[in-house]
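Asks: Alright, structures below, take your time with them.
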Structure P
Amino acid sequence: MLEKRVLVIGAGLAGSDASFYLAEKGVQVVLVENKTLTKNPAQKIDSFAELVCTNSLKSLNPDSAHGLLKTEMEALGSLVIKCAKESAVPAGDALAVDRDKFSALITTTLHEHPNITVVAREADNPLELAAEFECSDIIVATGPLTTDKLTGWIQENLAEDDFYFYDAIAPVVDADSLDYSKLYFKDRHKEIDDSADYLNAPMNKEQYEQFVEELVKAEKVQPKDFEEYKFFEACLPIDLMAERGKDTPRFSCMKPIGLKMADGTAPYAVVQLRKENLLGSAFNLVGFQTRLKYPEQKRVFSMIPGFENASFIHLGSVHRNSFLNARKLLNWDLSAKKYPQLHFAGQMTGVEGYTESASSGLYVAYNLYKKLMDKEFKQFPVETAMGALVNYIMTCEKPCPSNINFGLIPSVTLTREQRRSRSKKRVKKEIASQRAREVFASFLEREPKL
């Protein structure tokens with residue numbers, strides 16, 4: 001009988017956290033990763049846990065849904081959160097990182113771990129690969145752009161329809177190429193300050209409407225004949241927002257709320273820029289995922305005030321994201337109903353977002369280790385962030401990727417006074433967060449010592 005040897009396919013966020021968790025428990029891990037041999041269209045670097053869309057892992061506020069998820073991940077020893085904090089760049093209440101440093105830290109940690117063997121290879125049949133490396137169990141965490149061979153195996157053996165949706169990446173601009181006389185540093189709802197984490201490009205009504213008009217008119221990358229775009233609603237391309245209505249961007253990523261200029265007036269719309277690295281040598285255009293073709297991006301984005309001579313380090317792009325119908329195909333420990341030794345983690349399961357993907361890797365590794373130790377599986381409480389995410393993907397009738405949000409967590413009961421309060425929404429989140437922390441701590445205390 002094979003014992004305590006696990007094959008992990010994919011060294012993204014989910015695969016990295018899963019591998020590290022198991023290795024720290026003494027399990028021998030064979031980590032198979034293909035990117036040093038062949039990169040997918042979204043990948044740029046050889047190192048693991050590459051952040052392709054943005055450098056932000058969302059809020060650190062413990063009373064936010066994302067902050068709550070990070071708290072739970074840290075309790076399970078998340079390598080992703082540890083390395084993110086070690087490579088953090090200023091971003092207000094958000095956890096943003098220097099992408100290269102973050103990825104390098106994770107790569108070095110996994111390569112140097114005595115219980116992890118890294119293999120550069122493309123995976124096709126995971127069952128045959130596990131047999132070759134004498135592994136009893138498998139975690140497939142190949143992310144949103146699974147290779148064609150493995151995708152083919154999954155479709156043929158597990159899933160046939162709806163194994164994809166599309167995602168888009170925001171561009172990154174060279175800081176030295178911007179005209180700062182037209183920009184101002186300010187964090188939302190705070191005072192103007194050159195040390196602020198966000199740089200803002202204000203637009204008046206005429207500038208905004210011309211910009212939106214050009215977004216709509218610009219040439220865009222089209223899907224292949226046999227596919228159609230299916231975007232995640234919380235990560236829509238800026239050009240698609242413009243197509244939905246001229247005011248849509250202004251009520252989304254370009255909203256001017258809390259961003260008054262030095263003269264006390266509010267701009268009609270704002271493009272926010274977030275530091276891409278600790279040096280501040282590059283900025284990410286917040287919320288500017290796009291389908292525009294490269295020449296069109298340069299043309300249209302040069303209309304943004306201060307961007308007249310902008311030089312882009314990376315332009316935006318569109319890529320296919322693959323995910324399973326978890327409710328139909330997986331067990332609650334995210335193992336396949338057809339092949340119980342085969343587990344899935346990350347965006348393939350239907351979660352959306354960096355921390356969500358990493359947390360699913362931890363969830364799978366935690367429960368797989370319990371199985372290896374002959375311990376009974378127990379579902380994470382739905383009142384917790386990790387439990388709520390898994391509950392969502394396992395009960396959603398029509399698969400639709402979701403990030404963590406309080407809408408997934410059971411509501412709390414407010415007192416009459418709290419219901420009447422102007423800060424009712426904030427109080428509700430605080431109570432739900434406190435309950436989640438208590439429930440998660442209690443859950444771990446009742447679990448067998450591993």
Structure Q
Amino acid sequence: MVWRSRTEGFMKRITSLSLRVVGTMVAAAIVVLGMPTPPASAAPLDHVTITASTPSHVEGNSGTTSVSFAIVYTGNPTAFSIDWATADGTATAGSDYIAASGTVSFNGTGPDKTKTATVLINGDATAETNETFTVNISNPQPATGIVIDTPSATQTIMDDDSSASFSIGDVSAAEGNVGSSTFSFAVTKTGTTAFTTSVDFATADGTATVADGDFAATSGTLSFLPGDTSKTVDVTVYGDTKHEADETFTVDLSGAVNATISDNQGLGTITNDDQVPDISVDDQTVAEGNSPTTTPMTFNVTLSNPSDQTVTVGYTTNDGTATIADGDYVAASGTVTFLADETAKTVDVTVNGDDTTEPDEALTLDLSNATNANILDGSGLGTVTNDDPIPDVSVDDQSITEGNAGTSTLTFNVTLSHASSDTVTVDYTTNDGTATTADG
């Protein structure tokens with residue numbers, strides 16, 4: 001038999017029933033066994049963390065400044081409290097900071113998820129290393145259902161009194177023509193040398209750039225142990241043969257630990273050691289060809305070495321034994337322009353073909369008015385070689401009627417196979433055939 005208790009609100013099972021008569025009443029004895037109650041589901045856990053709001057804090061020179069720690073929980077709205085307390089690390093309570101402790105309580109409402117613990121930092125004027133202490137959380141109440149995910153947070157007290165100071169020197173050197181050289185920048189620590197200190201470094205482009213192959217980028221950290229006063233930063237500089245202005249880059253210091261930086265930039269000057277380029281024009285030889293064809297005579301104009309500047313030079317043709325008046329070539333003049341890093345250009349002169357036998361002839365291509373360069377060889381000799389054979393001499397045949405009296409003239413034509421620039425001579429004489437001078 002099962003029945004529900006009105007006062008207890010859950011089901012009861014009647015396990016036995018006995019009756020007896022007392023006068024006119026019947027008394028019943030009932031033995032009741034409670035029904036098993038289903039087990040409740042496990043309560044969700046609440047998670048608590050603590051973090052330093054500003055993990056690194058500069059101490060100052062006097063008085064106190066405060067740092068705060070956020071104590072945060074996530075989970076169901078649950079009312080509970082938790083203790084917090086400071087603990088020494090390399091920082092000591094009393095001299096470096098003021099010991100503190102307390103209890104924070106969460107009221108269990110949704111918005112009440114974050115509490116703050118505050119600790120005072122003592123300022124001083126003593127040079128020392130950076131120091132740390134922690135704030136720990138513990139003893140949640142009630143203890144069940146609360147999980148501490150991060151039991152402590154570390155606070156760093158940054159020293160601002162060290163007299164140690166870093167500086168970096170400048171370097172200036174010639175680049176060289178090939179291979180590489182090393183620029184060594186001296187990084188010096190002055191003042192307090194009792195602590196381990198460090199400083200970061202990195203190269204930066206100036207007019208010298210990594211992209212142009214002037215130097216190799218580098219960066220890193222220099223560590224100074226107690227007593228160390230000097231280190232070097234080595235930068236690889238690449239040589240070339242380009243004439244250019246002096247170029248610069250920098251090595252920059254940053255991120256000093258337990259020290260300050262008095263000079264944060266070292267200037268690297270790569271001095272040019274390449275001469276102003278020399279300009280030259282070469283000699284050329286071409287066969288003239290036959291009329292009416294033309295042939296280009298191509299002169300090569302070159303620089304002895306590249307330049308980072310624009311180089312120009314004027315040119316013009318001049319008669320030699322080949323002349324414009326004789327139609328041997330076409331006059332040419334103008335300006336050759338070399339842009340930065342260019343070292344070779346060409347100038348074309350048109351040579352006119354002919355069918356005249358003549359000696360080889362010559363003209364010149366002459367350079368003048370160079371800018372950002374010197375003229376080393378300013379005259380190119382152009383030779384026009386004759387390609388026409390020596391002419392052939394021929395005499396033709398003639399006939400004539402003698403007539404009955406007197407004399408008549410028999411005219412022979414003597415010709416050349418083609419024209420010549422030279423005077424051509426040939427001897428002639430008559431000889432008897434069936435006609436004889438003896439017969440008159």
Structure R
Amino acid sequence: MAELTISGTYFTATDPNNVQSVKDALIMIDQTGVIQRILQPSDQEYAAQLQSARQADRLLELDSDQYIIPGFIDLHVHAPQWPQAGLALDRPLADWLNHYTFPLEVKFSDPAYAQRVYHDFVHTLLANGTTAAMMFGTIHFDANMTLAKEVVSQGLRGFIGQVVMDNPDQTPDYYRNSSAKAALQSTENFIQAVLKMQSRTGQTITPVITPRFVPSCTDEALVGLGQLARRYNLPVQSHLSESNWEHGYAIERFGQHDTTVMDHFGLLTDRAVMAHGTQLTPGDWQVLRERRTAIAHCPISNIYFGNGILPVNRLLKLGNKLGLGSDISGGYTPSLYHNARQAVKSSQQLTDGVDNHLLAEQRGVQGSRITMANAFYLATRGGAQALHLKAGVIQEGYTADLQIVRMHRALMPLTTADIFQRLMYQTEQADICHVFVGGREVYKA
């Protein structure tokens with residue numbers, strides 16, 4: 001008998017363009033948190049399994065306005081920036097970092113402050129339907145371990161990086177690694193501590209190699225981080241061609257795009273996730289495709305700081321790996337529902353263009369629009385592939401990372417396709433009723 005059976009209608013991405021819906025399914029989850037079987041009402045065993053689960057008090061029956069979708073996977077988030085979410089987004093990126101972000105992150109040298117922020121932040125991610133997240137921490141070992149402990153305690157699948165930023169030309173003296181050697185040693189200590197925690201708890205808690213971005217790191221640090229990534233076979237996260245400023249900095253310092261720089265130092269791998277990418281060229285896309293490196297599309301943040309719009313539709317058609325990121329706090333909300341909506345809106349802006357002094361046929365980039373199905377794929381299956389998780393999809397043999405959401409009241413007849421659209425465009429945190437990670441309930445409204 002299944003450990004838990006959920007009875008209800010679900011939606012799941014089958015590929016970047018299509019969403020499957022199954023009405024009144026039985027999702028049967030075993031003791032390891034894996035979806036053991038999925039039965040439909042037409043299956044011969046359906047009635048017996050439903051009755052058995054009900055009698056054993058192992059059945060969660062959904063209301064008619066509740067639906068099951070995979071838990072969302074956030075590929076890019078700065079956990080210590082949670083206190084400043086929604087602040088100073090009208091400032092240029094470099095000013096925002098130096099006048100707001102770095103002064104905030106240095107406060108995480110205080111363990112009590114880190115505990116308070118991270119406890120609230122991990123809870124908020126889960127409450128928004130996010131079941132896995134790739135997170136930047138700070139340069140502080142103790143604070144990063146506090147984040148790791150919160151992830152384990154609350155049940156989020158966490159990929160956490162201790163940030164390296166040792167370049168005195170591009171980092172403030174009050175918030176900087178003292179040297180590349182010190183940064184690399186502390187990073188390795190963090191790696192070993194998290195791997196030990198992973199072994200002890202059996203949970204998905206993974207250390208991530210994290211050069212903040214090319215401007216913040218010396219060559220020595222980048223060399224050492226590439227070596228650590230290879231030695232421990234770990235994921236890598238950073239920013240790539242995030243803005244005109246960052247893109248131009250790499251060219252000025254190295255005479256190359258930062259894609260080439262990161263690749264030179266061994267930091268573009270099939271376990272790497274690079275955020276933003278609004279200034280990437282077709283040549284850069286090809287390098288990322290060849291290395292199987294994923295791009296974290298951060299549509300809300302990109303509107304404020306990206307100086308451009310990522311051509312998601314073209315990249316999907318080319319075969320690049322893509323997922324979705326909230327980029328707290330360059331993005332103002334941890335909700336991937338909001339980011340999925342912005343992804344669709346931004347793609348329409350790219351299609352239409354924004355300069356009305358140009359003729360309509362000259363203004364935009366035709367064929368750039370994506371659908372909500374595309375955005376849903378990024379938030380689920382695409383993110384899971386980037387992190388090498390057997391999750392992000394409702395399918396037998398996959399982990400039961402799920403969210404149950406309540407649809408807003410319908411005042412007209414809705415098709416199944418309509419219901420999916422309504423859920424993706426209108427769901428807010430208050431509409432998320434349950435969240436499961438590995439079959440275990442980690443949030444209940």
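Here, each number is a calculation from the coordinates, and none is a lab measurement. This one's a predicted model, so the numbers in the text were calculated from it and none came from an experiment. Cβ atoms are built from the backbone, for glycine too; each structure is taken alone.
Asks: P, Q, R: which one has mean projected area of the Cα convex hull in nm², for residues 187-378 alone, as calculated, at 12.0?
Replies: On the way: P: 15.2; Q: 14.1; R: 12.0.
The read-out was computed on structure R.
Asks: Ok, one more. Assuming 21.8, 69 is Rg and Dmax of the Cα atoms in Å as calculated from a single structure, say which of P, Q, R it is.
Replies: Numbers: P: 22.3, 73; Q: 54.7, 213; R: 21.8, 69.
This value belongs to structure R.
Asks: Now a separate question. Which structure, out of P, Q, R, was distance in nm of label points 7 Å out along Cα→Cβ at positions 67 and 347 calculated from, if the result is 2.7?
Replies: Details: P: 2.7; Q: 7.7; R: 1.7.
Derived from the structure labelled P.
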